[in-house]
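The data blocks that follow each hold one structure.
Just so it is clear, none of the values below were taken in a lab; they were calculated from the coordinates. Since the structure is predicted, the reported quantities are computational estimates derived from the model, not experimental observations. Cβ atoms are built from the backbone, for glycine too; each structure is taken alone.
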Structure 1
Amino acid sequence: MRPLTREESRAVDRDAQVRLHLPGDLLMENAGRALADVVAATLERHGRRRAVVVAGPGNNGGDGFVAARHLLDRADDVVVLLCGAADRLSGDAAANHRRWTALDGRTIEATDAAPVRTALASPPPPVVVDAVFGTGLDRPVEGFRREILEAIDAAGHPVVAADLPSGLDADTGEVLGAAVHAETTVTFVAEKVGFARGAGPEYVGEVVVAGIGFPRREEAGESKGEQREQGRGR
C-alpha cells in the first residue's frame with residue numbers, strides 16, 4: 001500500500017469505525033498488541049528483560065498502555081511513564097490506562113523530564129517504547145515534552161516507536177523541535193509519507209507495517225464493489 005498522509009491516516013481510521021463498525025477501542029487493542037510483539041522481539045534480540053513505555057496523553061499513548069499490558073508476561077519489568085496527568089486522559093486511552101492499573105501496572109506521571117531520565121538510567125537497561133506523539137503532531141514540541149524526547153534520544157537505548165517516531169512530521173519528515181531516533185518503527189495500516197522525506201529516513205529505522213483489524217483492500221480504501229470490478233478484467 002502506498003504511504004499515507006496525516007489526513008489520509010485519519011480518514012482510514014474514521015472509515016474503519018463508521019463503515020466497518022470497528023470501534024476505536026478495538027483498533028487500539030490491535031495496534032498495541034502488534035507493537036508489543038515487536039518490542040518483545042527487540043528485547044530478545046538485545047538480551048534485555050525490561051521495557052520502559054513513554055506514553056503521551058492521546059491515542060498514541062493509549063497504544064502504549066495496550067503494549068505495556070501485553071508485555072507483562074514477556075518481560076521481567078514493565079513501567080509506563082505518562083507525559084502528563086492520568087486524570088487528564090480520555091476516551092480509549094483512559095480505558096486502557098484503567099486496564100493497565102487494574103493489573104497493578106506501574107504508571108509514573110512525568111510533568112518534567114526527571115522521572116524519564118531516572119527510569120532510563122536505572123538498571124537493568126531497557127528497551128524503550130516511544131508512544132508519546134502520533135501522526136497528529138503538526139507543530140513544534142515545546143516545554144517538558146521536548147525535554148522528554150531529548151532524554152529518550154540521549155539515553156542510547158533501543159527504541160521501538162508507535163506509528164512514527166515522536167516529533168517527526170508525518171507529512172514532511174521535518175523534525176518538529178525534537179524527535180526520537182527509533183531502531184524500529186511499528187507503523188499502523190501503512191507507512192507515512194514523511195518516512196521518506198526530510199529527516200524521516202534518519203529517524204524511522206526499520207519499518208514494520210502492522211494491520212489493525214481489517215483486510216489490506218480495506219486499508220487501501222477500496223470498496224468490495226471496486227474489488228469486484230477489478231476482478232472482472234482479469
Structure 2
Amino acid sequence: MTYNFLIAPDFSPERFAGWHMFNTLLQRQTEAGVHLLTPSSHAEQEALLAEQDIDLIYANPFDAAKLIRKQGYRAIARPIGKSDEMVIASSAKGAIQSLEDIKAGSKVAMANNRDVKLIGLRLLEAVDLEEPDLNFEITETYQAAARQLIQGGADIGFFLAEVFDSLSKLTKSQLTLLIQSDLADICHVILVKDDLERADLLESVILSLQDMEEGQNVLKELGMPLGFEAMDEESAEFMIDLMETLLD
C-alpha cells in the first residue's frame with residue numbers, strides 16, 4: 001500500500017530535508033509506501049488535491065477548515081507548542097517604520113496564504129485599515145515577498161513568522177518588523193482521509209516520534225522539537241471556529 005502525503009507549501013526552505021526524513025521514517029515504521037508531495041505554491045497544492053488521491057496532509061489552518069468541512073478529512077495531530085504566528089514587516093529604508101505609518105492604498109507583498117492574510121488584516125484593524133484599503137501583490141514565495149519590500153516594490157509584507165525568522169541575516173537587516181501576532185490556538189495540522197486504511201497506525205507513529213531517537217532528530221530538523229500531540233474533532237472544530245471568527 002502507498003499513501004500520498006502532501007505538505008503545505010509554506011514551510012521554510014531549510015525544513016525541506018526534514019520533511020524527507022519524516023517521510024522516510026514514516027515508511028520504515030509503518031512498513032508502507034509513502035509518496036511525499038511538496039508543492040511549491042498554493043496553486044500547485046490545489047491542483048494536486050484536485051488531480052490525485054491525497055491520503056495524508058500537513059495543512060495550514062485555513063486549508064484545514066475547508067478540507068475537514070467539505071472534503072472528507074479529519075485532524076489527527078498538531079505540533080506541540082508551535083502555533084502559526086505571522087509578521088508584518090516593511091523595508092528598513094522605507095517611510096513605514098510603525099503600524100501607524102501604513103496608509104490606505106499601501107501595497108502588501110505576501111505568498112498565497114489565506115490564514116496569514118486574515119491574521120494580518122486583524123492586526124491592521126488597530127490602525128483602522130481593512131482589506132479594501134490595501135493592494136495585495138501575491139508572490140510565489142515569502143522570500144520573493146521580502147525581495148519586493150527591499151526593492152521598493154511593496155510598502156509592507158505579510159509573512160509566516162517561522163519563515164520570516166528563517167530569512168538570511170542580510171535580508172532581515174534590510175527589513176523592519178512592525179508587529180508579530182500572538183494567537184497560540186491556530187496551527188498547521190496533520191489530516192487524514194476519513195476512511196483511510198491503517199490510519200490508526202499512521203497516527204500512532206506520528207504521535208510517538210518524540211519517543212524515538214531517530215524521531216527526535218527528524219523533529220529537530222522540522223523545527224518541532226516537542227513533537228506532535230493528538231488532535232480530536234472538538235479541538236479541530238474550535239480552531240475552525242476561530243478561523244471563521246477572523247473571517248467575519
Computing mean count of other Cβ atoms within 10 Å over residues 145-152 gives 19.4 for which of 1, 2? 2
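Here semi-axes √(5λ) of the Cα gyration tensor in Å was calculated and came to 29, 19, 17; which of the structures 1, 2 was it taken from?
The structure behind it is 1.
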With log10 I(q)/I(0) by the Debye sum over Cα atoms at q = 0.20, 0.23 Å⁻¹, for residues 89-152 alone coming out at -1.04, -1.22, pick the structure among 1, 2 it was computed from. 1
Using relative contact order in percent (Cα under 8 Å, 6 or more apart) as the calculated read-out, with 20 as its value, let me know the right label among 1, 2. 1
